[in-house]
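No value in this document is a laboratory result; all are computed from the given coordinates. All of these numbers come straight from a predicted model, not from anything done at the bench. Cβ atoms are built from the backbone, for glycine too; each structure is taken alone.
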Structure I
Amino acid sequence: MTASLPQPGSTPRTRVKRIPEKAVTDRAVAYSILDAGLVAHVAVVTDGQPYVVPVGYARRGDEVIFHGSSASRLFKTLAAGAPTCLTVTLLDGLVLARSLFESSMHYRTVMALGSCRQLDGDEEIAALLDLSEVLMPGRSAEARHPAPQELKATITLALALDEISVKVSERPPEDLPEDLVDPVYSAIWAGWVPIRESFGEPFADELAAGIPVPDYVTRWRRA
């Protein structure tokens, strides 16, 4: 982690204005959220139309890396340096208050602003291997690595985490005082229901029938 980078939320564009008490200014927390996620959403505007693209991603130092098709108009736009916004959200639970309006969610989210740079050569190959290792730990030591024609069909991008915002919601229900003493609503259950993400049992395809599941797959866990 680069110590000289600004704290999350320290720029006018990233300062949390809505419920600011949920803002987090610790960059280490931001990186822990990014490291726990698998899918990011990347925004881009082409011909005046905004699009949001889901991508698998990985944090590598002070950057987030992801890839897409070199035939994609959206990825070509990002590779050309168009401004973008990348978000990662981890949903941790549902919060049930005594009113529907005050009910909410437990979540951790990071928003990054900036422009991407396109990777090529050895840096691109290293980034793609890092990405594979984050998404499928242990697989890159066993599976075939990208061939030249596959690299040609791929745009690999890196977004610097210079300007980021972090927000975490983890509090119990915040009911209105009148609901807490109301004879009807004070008598209903309130609290929160955690949400856990986990890997299921691996299923082999037809060709792999009879081949043991690799040990590295059986060790996969979700944070």
Structure II
Amino acid sequence: MYEVEVKVPADHDAVRTALADAGAQRVETVAQSDTYYDAPHRDFAETDEAFRLRTVATAVQGFQRSDDDLAAHVDAVLSGDARAAGETRVTYKGPLVEAESKTREEFETTVGDADEMAAVLDGLGFEPAADVRKIREKHELDGFTVLLDAVEGVGDYVEIETDVETEAEVEAAREAAYEVLRDLGLDPTDQLRTSYLGLRLGAGDPSEDA
């Protein structure tokens, strides 16, 4: 499976208006905490791979947008009853497959307990590298997932995502994602290929993935 993704910085209020005008379906708002790991057998920064443990739960509406408030909101959601009702996912992402988007081969599955999974990774020699916390608002439009992400220490972004089965389908999906961006009043040339992890760490050129 390949995740085709384009991401641009954006004003969320303007995008929400455009989504409503386009007839998009609002799905949910969640709090996410991602812990990225370094492997004992190779350097993911060198191989352009990523491995993370993500905890996600439904977020309370109406948080105030500042880094302090965002971090406190995510921590409150994920330390309360919502965490028990949420889920934990383990994700591996391979290297970028093209220069025009953040498309990667991706494998993801849920696990039953975040703490137990973290203990497994620790036993295998994987070490936490960095945490990324965000509030993510999810919409569906024209067969694409539209994500409004408020990311701690990084800012506000919009991601347009879809999955395809083969690499041969990537180009058409990417061009269709660009059209969704344009329909929302956003410019595909503003796209960033840097991951939130890379932005959080302040690594690399913003036009290239970290």
Structure III
Amino acid sequence: MRFATTLWNDIAPIYEAILAHPFNQELTSGTLSKERFEFYIKQDALYLMDFAKALSIVAAKSEGASRIVDFVKFAEGAIVAERGLHEFYLEFYGTTLDVSYAPACFAYTNYMLATAALRSYEEGVAALLPCFWIYREVGNHVFARASALAEYDKNPYRKWIEQYSSPEFSAVVDKMIAITDEVASDATEKTRAKMRDAFVVSSRLEWLFWDSAYRLEAWKP
């Protein structure tokens, strides 16, 4: 069994909880409130800037020119391609990136950056994988159901759905999964266990990120 397959099996209940979350259920039907999606898109913009930094840290720790290039390209994609999606919705809503980190976004980005910088290279790779893989699977799941609805053309989140279910994004995800398998093949069993732990933590933080947006989470006190 591929190492990445074991990772996915580890998070099966988390992934099912993500699919069942009302944020993604309402995104599929197009009934998610503007307020909640606007909260999400602004937090996601903050998240992706730090995601690109974490990818760049892993690039710097990589051995071999091709691996360095892979992670630099991943970082570029996070800034260029996905930022375009954020700019579309910010313009659509007539707003700007005028918020600071909500608790879940703060926790997730700091976990990624700390893992990439302070833990092993292998753990850094595993901690970054869920953002790729879970988004593709959610994108495909949502697209399959949303596109079958009569009102799909009027779904305000269609652009988001189609970006994360696109063949182009899927190819990037396949590349990141292959890198993770390659990294794990040279790792000790102890290191692979730590990679699994990092993958699970990031996956839990993925669920928390969507939940944060749905609850319009704020700091307390």
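A few comments on the model shown:
- If distance in nm of label points 7 Å out along Cα→Cβ at positions 89 and 193 is computed and equals 1.8, the structure in I, II, III: I
- Ranking I, II, III by mean projected area of the Cα convex hull in nm², for residues 17-96 alone, the structure that comes out highest: II
- Parent structure of the calculated result -8500, given that helix-only ellipticity at 222 nm (-39500 (n - 2.57) for each DSSP H run of 4 or more, over all residues; to 500) is the read-out and I, II, III the choices: II
- Parent structure of the calculated result 1.5, given that distance in nm of label points 7 Å out along Cα→Cβ at positions 9 and 169 is the read-out and I, II, III the choices: I
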